[in-house]
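J.: Presented below are the structures under discussion, each in the form of structure tokens.
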Structure I
Amino acid sequence: MGFMRKLIKDERGFIADIILVGYLVAFISMLAFILGLGYGTVKQANAKYGFFREAVDFSSEAVMLMSQGQYKRNESLGKTFFTAAMDELDFGEYKLVSFRAIEEGDSVFGETAPADGFAAEIRAPIAVLKVPLVGEYTVTIPMQYYSIGQGRRGEDI
């Protein structure tokens, strides 16, 4: 019991404890803010990648149905469909790095293509973050996708 009385009467570390608690609150607040920024950016990136995949799939399907799978001959038509789909999906800004027709056996993004289709690569700004003490920061993510025209003829959709 005497040790506790002595500890209560001795106030030499009391100010340091208050400062430590203040630093802990500030650290946890900053950590929550940074995690929120990261989560929002990842969520937005996943949504944009889904739209990008849909646009490439649409162009591949459209060329498959319109030209019986002649991808090399109709690369410009596929690119037109891709651009139209991206506009329709309100994708926003993007820079088209490459859009090309792929034949079976070609190398596409480091792997061998199992069938004919289209491969596209873009760079898309995901978020313009206004970070305190840093200013505006733009996160740009490269996206690439390869699509095979599945040809849904005869299926009940």
Structure II
Amino acid sequence: MLPTIVLGHLPGGDGWSARLARIGVDVTMSGAAEDTPETVAAARAAAPHLAVKARMGDAGALAGSRGIIVETEGAVPEGLYRLGPGEDAVVAVEPDAPLEDVMVVARYVLGRAREGVPSALWVVAAPGMDRIDPELAAAKIQVLVTGAQQARLYLAKEQFDI
């Protein structure tokens, strides 16, 4: 419920997967602007317990893979999940804004979750994180993850109180 994912790519290119796993995202990624089967494999090796997001214009090279979410406007091979513009997502952190407050993010995510089906809602960092300092990008992703976790806890509490 309320899975966290970073859209777009990250500063410095690939090599982000282990760091994202330590931060606590639900879906890791290489960080590259355009993934290859090799960057996807490296992201998976760095965080084997997480699903991996790939950014590829042509995801055909990933045919037969499992646990991969492809951020694309195009088609993806059978068995892969396409993350495209039509997804239900709440943008919780943005690259051009000051560092967000965790509880503000949690309240925003909670409000959006109550409007629909929380299990169908992605909690995302907006594209463009590649334009900011890597440490600021990591801090924003940490806010994203912690805010989503707080929203999940509150939703769980509501369910138990019913």
Structure III
Amino acid sequence: MPSTILKINSTIGSLSDLPNKDYIVLTNLQIIPPHASLIIQRSWYSLNFKECKVAVPFSVFERSLIKTHSPALFLQLKLNIQPSIATATFNKYNNVDFERQITCISPIKEIFIQHQLPISPNALLFEMIEELLNTQNIQNIIAYQYKADMYEMQHYSLHQLLSLKV
């Protein structure tokens, strides 16, 4: 099966070492696809099956990762995202809803499109990341609690995504 390779540029042992930038955050790295959320000006934005988290303090995100001992990848964005746009966009969503084809990246894609990034509205996570890499909109990939020097993101189809069990 095809995959997208993400080369890790640096590793941090503590989230306090994460530079104060904007990021796509990949968690649940062991599943296909991993979960994607955003960190914007030290606030966390995440859409999952249960809820939509909007402008949650970074410390809450940090405690969650530490508590679960979860690895994460931080894809540093070249773009500085306007928090007001992120908040307004994420506030439109309640939760992931596969029947309506709403995934964790739906608000993220919408934000990127509003910021004039060349993202297809129908892109899957690996396609969105490839588009961002190809246009140099990801500057750096930082790993937390992840030992390898690269991450292989398996490709998947929309059908496979929508058939995932909640």
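J.: I, II, III: which one has Cα extents along the principal axes in Å, for residues 66-105 alone, as calculated, at 31, 27, 17?
T.: The read-out comes from structure III.
J.: For which of the structures I, II, III does the calculation of Rg and Dmax of the Cα atoms in Å return 27.2, 93?
T.: I
J.: For distance in nm of label points 7 Å out along Cα→Cβ at positions 18 and 58, find whichever of I, II, III sits highest and give me its label.
T.: Checked I, II, III; max of distance in nm of label points 7 Å out along Cα→Cβ at positions 18 and 58 sits with I.
J.: Also: State the single structure among I, II, III that was used to calculate distance in nm of label points 7 Å out along Cα→Cβ at positions 130 and 146, giving 4.3.
T.: That value comes from structure I.
J.: Continuing with this model, one more query. Once distance in nm of label points 7 Å out along Cα→Cβ at positions 26 and 98 is calculated for every structure in I, II, III, which label goes with the largest value?
T.: Top value of distance in nm of label points 7 Å out along Cα→Cβ at positions 26 and 98, among I, II, III, belongs to structure I.
J.: On to the next question. Determine which structure produced the value -7000 for helix-only ellipticity at 222 nm (-39500 (n - 2.57) for each DSSP H run of 4 or more, over all residues; to 500), calculated from the coordinates; the candidates are I, II, III.
T.: This value belongs to structure III.
J.: Using relative contact order in percent (Cα under 8 Å, 6 or more apart) as the calculated read-out, with 27 as its value, let me know the right label among I, II, III.
T.: II
Quick note: the coordinates plus some simple rules give every number you see, no bench work behind them. Keep in mind it's a predicted model, so treat the numbers as computed, not measured. Cβ atoms are built from the backbone, for glycine too; each structure is taken alone.
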